[in-house]
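Enquirer: Dropping the structures in below, format is structure tokens.
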Structure I
Amino acid sequence: MNDGAFTLKHADLPALDRVGLRLPGLLQTGRLAAGSRIEGPTSIICTVAQGAFIDIGAFCNLSGGTINNVRFGRYCSIASGVVIGMHEHPTDWLTTSRTAYFPQVNGWRDLVAPHRAEEVRRGLRPFKSSCPITEIGHDVWIGQGAFVKSGVTIGTGSVIGARAVVLRDVPPYSIVVGTPGRVVRSRFPEPVVRRLLALQWWRYSIFDLFSAPLDDIAATLDRVEEMAAAGQVVAYDGPVVTADRLRDPQGLAADLAARFTVILAQAS
């Protein structure tokens, strides 16, 4: 049965690493929610909560912290200590404790009140806003120690400063700092942002774009728009990995090895 469960061991990591999947953050996860996917190549060093939903695009470097119920676009970077999508608690119920909506937490219901199991079952009320999916666009950089509240949307191209606390949605290409997080400026002027969003350069492999001067945004946009119009660059189609594929990590690594002409000798 495909219930999202898998077992990943330290011994499996080198083979996956050689085909662009650096996944130490999944060693303790054990299970992912239905629909979860990872597009390679990508690096997940951060801790992924057990049973989480994750959708992580190619060329992401998730270098530390903890994530839960989150969708990342491509080319995202997060630093150590980042926390994204943690569970909320009800503030207008009798109690904020999880025991009110998850009475079997830690097995306490059966330990303390086994004779009330049916009464608890009948009176149970769902807490539907416990952990909505957090949406992270493409090319988002989240600095060290930042906190992103569950359910927030961070627009493509945004930068979240170190230690920022993001409680609300962030427009594309914004720079956010502080507690609570506030937008201090845009990365680029509005006409440039519009061109970036229209071009959707993240559809492509960055390695197909090095004929553009990447440190000159105007010239890069001109060049990539020209390449796209001429059909000189095609969308990158990365390998997609699900929890079901992670049940056989060595087989997965072998399948991906057949896709690439060069296999990485070791992690860089």
Structure II
Amino acid sequence: IKYFRNTHFSAAKYKQAGGTALNLPTDVRWNSLADCYEFYLKNWHILAKVCSENITVFDIEICTKVQNLDLKTNVQNHLIKLQQISIALDKVQSEVCTIGEATKIWLNLLQSTKKIFTEFEIECFKNRFDMAITPYHYLANLLDHRFRGQKLNKNQVEEALEYASSRYPEAMAFIIQYQAKSSPFREYLFSTENIENVSPTSWRRSLQNSMNNVMFDLSMQVHTAVASSAGIERLFSTFGFIHSKVRNRLGIEKASKLVSIMKSLNSKNSE
């Protein structure tokens, strides 16, 4: 890809044949490796054609690699695995993805990896899972009325309850009632309509007068804790664009408004 991007003659021939832009993986852009593979496979037939027509002019080593079908097959197999991870990363990087939602995404990814990953890769993924997911994540997933810890195994549920018992003992009675769907957590609160249309924070606020402050505060904490710092990083990037070295006399209020407008425009463009 570097050869066809950085060498003028090969880049011109590739573009003339109808090739689209090729991406290189970078350290600062998540999922860039998957994008690199995807564009390579999408344009492989053009790359192979251009190499065949200009084999006497192009670097012979590059032409050999492009026409190597084993290499192409390996890239296809890697892309299948990377796409699962890329989709999960995009979801977790959302500004509104909570740790309860992230736990579900991790658990779904763990199940899907068992079908397409090797044993060594699965073991590496489990190590990363254990590093990223804590009992607090399990508790957040358990307390989210949309998930209720349904994808957690017995040990994970016990870890969540033990953590809650040690840190929030005054909330344990309400957690047990919530699991049993007994008062104040009535059966109708768990209807399909409420699960699909009511956010976890709104769902808990409707029950604020029926639970103690410890349980309510715990619920608000786990349902407002975002899964990654990506949203904050995007905010800083937007602020840096608005309040630059040249345009540095903006007041706090004006800069805040401009950042809000810029983020709104970016979100609409991404949609």
Structure III
Amino acid sequence: MSQDEMTPEEAAKLLPAGAALGWGLGKLPQRGPKREMSIAQIVQKAMEIADKDGLAAVSMNRVASELGFTAMSLYRYIPSKDDLLMLMQEAACELQLPPQRAAHEWRESMREYVLGTVEVFRKHPWYGDIPIFGIPLTPNNLRIVDWALRPLQDMPLNDYEKMSIVLLLSGYARTCGMLQRDIDSAVRAGSSEKEFGGLGYSAALRTLVKPEQFPHLYPMIQSGAYTDEHEGQNTVGDDMEFGLARILDGIEHYLNGKKSGGGIGS
């Protein structure tokens, strides 16, 4: 039997245990508290702990304790903490996707994808602390990749170009998501977005930053742009939206070059 003809159960054996469980293909324990506990309950409890106390607070012992079982009981369902983290990531990616847009609305479709991804980091601040195990392998994660590919389906791009654009957008979304998460955390701790942006340090930086040492940063400090000191003079607006628009401009430029028969840099 070739790999293309294998059964789902055979395919699951080639995946990490957490990924197989994400597909509902893991083996449930034959003994132990089978009826009192489920993988979904374990993952939900782990997410509740992480939402409250951060990812570092999640351990098999604590999850088991809060569920009223022993850690060994959990291991009958989920083989390792890494597998638990993968399942937490999978659960966090269960999103309500927006309706598919017309082909000419591809920019707005990509924008929706980026903003939707950023929202995951805001809803679950620990999400960005989960190590990247590799390519997405679980259903909800792959559904998000599929979402990102939507606006690219009719574009004159090969599969490698499409996947590279998805990586570009997801990387930008991850960076913005983690930054927004940190801003939100600072605000919850009693700070403000302006304080996070360094507004209170403007005067000190104008004194310490000299043009001889920082020739390119110096004018940014003096104008107040570095700490957004003069908000009314900001012609950019929202930094994330500005950066995303420039990324989409670059994709559009590349597409126009492809359509006109040119190549990269056209």
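Derivation of every value follows stated rules applied to the coordinates shown; laboratory data play no part. Only a predicted model underlies this, so the values are computations on that prediction, with no experimental measurement involved. Cβ atoms are built from the backbone, for glycine too; each structure is taken alone.
Enquirer: Any idea which of I, II, III comes out highest on distance in nm of label points 7 Å out along Cα→Cβ at positions 100 and 140?
Expert: Working: I: 2.9; II: 1.1; III: 2.3.
Comparing I, II, III by distance in nm of label points 7 Å out along Cα→Cβ at positions 100 and 140, the maximum is at I.
Enquirer: Could you tell me which structure in I, II, III was used to calculate helix-only ellipticity at 222 nm (-39500 (n - 2.57) for each DSSP H run of 4 or more, over all residues; to 500) as -17000?
Expert: Numbers: I: -5000; II: -21000; III: -17000.
Computed on structure III.
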